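Following are the structures in question.
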Structure I
Amino acid sequence: MSTSGLSRPASAHLDPERIRIARMRRGMTKVDLGNKLSVTPRTITKYETGGAPIAMAELLSGALGFPTAYFERPSPPSLVASEVRFRAARRATARERDAAVAAGVSGIEVDRWISARYILPEVDIQTFVGEEPRLAARLLRGIWGLGVKPLPNLVQLCESRGVRVYSLPPFADAVDAYSIWSGEAPFVFLARDKTPERIRFDLAHEIGHLVLHSDEGGETTAQEREADTFASEFLMPSASIIEYLRHNPNIDELLAARDSFKVSAMAMTFAAHKAGRMTDWAYRQSCIELSQRGFRRGEPGGMSNYEMSRVFPQVLKVGRSGGARAIASDLQLPLEDVHALTFGAELRAAQSTEVSSDTNRRPPTSRPLRVV
């Protein structure tokens with residue numbers, strides 16, 4: 001299934017691709033939407049190929065939760081679902097994958113809105129198709145002038161190199177992450193329901209896809225392995241691990257290195273083994289102990305902050321551009337989708353202002369993750 005671009009429909013009909021995108025975003029099948037509208041799935045197919053009558057706009061809006069004017073706009077950007085590599089492709093259902101593609105289409109539209117009003121960093125990400133993943137990671141580090149030290153905020157690093165990083169809305173986030181090239185711009189879409197360390201690895205994994213597989217369609221096991229290998233070397237260069245860890249480090253030493261590189265303890269242990277700093281026996285014993293301590297299910301004592309965007313807090317300042325409401329109004333997107341795609345940056349800023357202005361407010365019972 002694809003969201004191929006079509007010419008704008010006749011004025012008597014709603015745009016067929018926007019009907020398809022809205023249905024996908026809500027995780028509905030044609031049968032589901034047909035039941036809501038009291039029409040047959042065949043009628044929905046007609047709507048999504050030739051357009052629906054203008055009179056159906058309000059009913060579609062009510063069924064899909066999109067503004068009526070969304071269906072009257074020109075056709076959306078093209079994005080082919082079969083060419084998208086989902087991080088959790090095997091765990092995600094077809095509906096969840098479709099929802100992620102639809103969210104990506106909205107993300108591209110939001111990015112075009114931003115690019116028309118702000119000067120974003122130029123794209124500076126080379127491709128190394130066919131190159132060995134570890135070497136590609138070292139080459140990219142060299143081109144970006146990063147050396148072999150632990151990386152800073154990875155979201156902001158990507159943004160500074162012209163990579164568009166967006167967050168996935170609920171339901172669409174079941175795919176974990178994916179990356180695409182749209183025109184000349186690279187995009188990464190991230191789920192935000194994992195530990196900060198694992199999200200950081202997901203982002204590095206998607207950078208791997210962008211530089212290694214830009215001319216390859218679909219998703220294969222080999223591509224996923226290569227992207228994982230790239231991510232490990234990009235986040236934890238072998239040359240740097242040798243400086244941070246002695247031979248066969250203990251758990252406390254592994255956790256100290258984990259904190260320096262801002263990765264999961266399991267990823268750090270795996271990288272140390274690959275770099276030759278741990279014997280097979282020491283690696284197995286460390287994995288067993290980490291598992292017993294709960295490191296397979298979470299990251300005890302890990303990063304307290306999610307890495308956040310630097311672009312969106314600036315763009316979404318209401319005084320500058322009208323904020324998320326202006327984007328939602330201009331693009332006729334649901335406001336909650338704009339917030340979800342932009343890391344909730346505007347909502348976080350509002351919450352921070354509200355808390356700081358109320359000195360009598362009791363602190364929350366659980367410590368929230370702070371914005372970087």
Structure II
Amino acid sequence: MGKTPIIREPNWEPALCPFCRSPIPRPREINPPERPSLMPVGQCPRCGAVYALDVTGRNLGAAFVDALVFACDLDWDLAWSLSPEEDYRQEIVEGYHVEGHFIAPDKVWEGRRVRGALFFVLLAQDLQEVTQEGRQRHLEQARPLEWSLKPEPELQAPTAPLTKREVEQLVAEFRLDPVVAAARQDKKITRYLQRLLCAGEELIRLRAAEAMGRALAALLENQPATAVAVFQGLFNHFRDSSASPWGCIDAIGEATARAPDTFARYFPRLFPLLDDPTLQETVLRALCRVGESKPELLRSLAPRVPDLLLNPRAGVRAYAACLAGQLGLKATAPQLETLAQDPEEVAYYEHGELNTRRVADFANEALARLAIP
């Protein structure tokens with residue numbers, strides 16, 4: 001007699017809401033004008049939890065923000081004001097098979113890697129009552145999901161934890177890779193970096209700001225809610241008159257430049273600080289850092305640039321010139337031509353070092369961007 005064949009159960013599970021265990025519909029694309037890059041989203045028909053789909057499984061930070069904002073009916077101010085656990089709960093469901101609309105617990109199906117992830121947010125009941133109608137209206141107008149595969153993510157090897165003293169030493173020596181790697185697994189690293197953002201030495205603050213920006217971008221891959229919470233916390237320094245906000249401003253700029261899809265909508269909260277003469281240069285430096293990769297995020301500041309080019313502080317003039325070039329403000333060409341003769345020097349951070357550059361250097365670079373000789 002032959003052997004009885006072994007019948008294996010298919011290794012898949014239905015796509016269920018992690019809060020109430022009810023079946024959920026496929027995510028849909030709503031692409032509202034308020035946020036055209038919004039990830040596909042959906043809503044549990046039973047408990048009202050919403051979810052955003054990260055097809056690659058590597059943009060969980062953006063998925064968290066999109067799910068939270070969609071849960072708030074695209075009200076960014078409301079989303080910004082909410083606190084985890086108190087106002088909402090969150091869960092991540094990995095191994096989502098986009099075509100089949102099911103979960104592969106082992107993240108493999110028919111020999112292929114399943115990379116999709118659903119980020120769920122469940123608002124408190126009183127908040128749901130306010131936002132439910134608007135969310136439902138968006139979903140009724142949504143269209144079926146269109147998607148494409150992207151390269152598989154690289155696995156990160158675990159790293160040994162770092163002490164506070166080791167983090168300080170690595171930042172001082174501008175060896176940031178071990179700090180960023182450790183931040184992926186140890187929440188204390190961002191707290192150590194926050195202390196360094198208030199260091200007395202400017203170079204240490206700037207190196208710590210770069211480390212913080214890189215760490216938050218890395219955290220978005222596996223701990224997006226933590227990354228967003230730390231990023232939001234950087235703004236709290238502006239409310240405490242006893243705290244020095246300078247390093248935090250640079251860290252906000254660095255993080256936004258590295259992960260604009262997640263942090264861009266929070267970034268404009270820096271703009272009002274341009275009214276503080278003691279912070280103008282630092283804010284402009286952070287703005288220019290973002291302008292290197294996403295100048296469109298700064299477009300609303302264009303009317304302010306001409307006045308900033310006339311500022312008595314050399315650093316403000318220099319970074320305003322940089323901003324004029326990034327935004328393509330050709331109307332500022334006469335002012336830039338005047339500044340092209342300005343010999344005053346400004347401290348400039350680049351590649352972990354503080355050097356000096358003339359205001360004229362910034363102006364000439366801006367003129368080159370504008371293609372004006």
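Read the figures in this text as sums done on the coordinates, not as results from a lab. Keep in mind the model is a prediction, meaning the values are calculated, not measured. Cβ atoms are built from the backbone, for glycine too; each structure is taken alone.
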Problem - Structure with the greatest value (metric FRET efficiency 1/(1 + (r/R0)^6) of positions 65 and 265 (r between Cβ atoms, R0 = 30 Å, to 0.05), set I, II) - result: II
Fill in the blank from the handout: relative contact order in percent (Cα under 8 Å, 6 or more apart) gets 16 when computed on, of labels I, II, structure I
Fill in the blank from the handout: Structures I, II compared on distance in nm of label points 7 Å out along Cα→Cβ at positions 193 and 257: the greatest is I
Problem - Winner on distance in nm of label points 7 Å out along Cα→Cβ at positions 305 and 337 once structures I, II are ranked, highest first - result: I
Handout entry: Winner on Kirkwood radius over Cα pairs in Å, for residues 25-96 alone once structures I, II are ranked, highest first
Key = I
Exercise for the section: Name the one structure among I, II that mean projected area of the Cα convex hull in nm² of 23.9 was derived from. Expected result: II
Problem - Which of I, II yields -15000 [helix-only ellipticity at 222 nm (-39500 (n - 2.57) for each DSSP H run of 4 or more, over all residues; to 500), calculated] - result: I
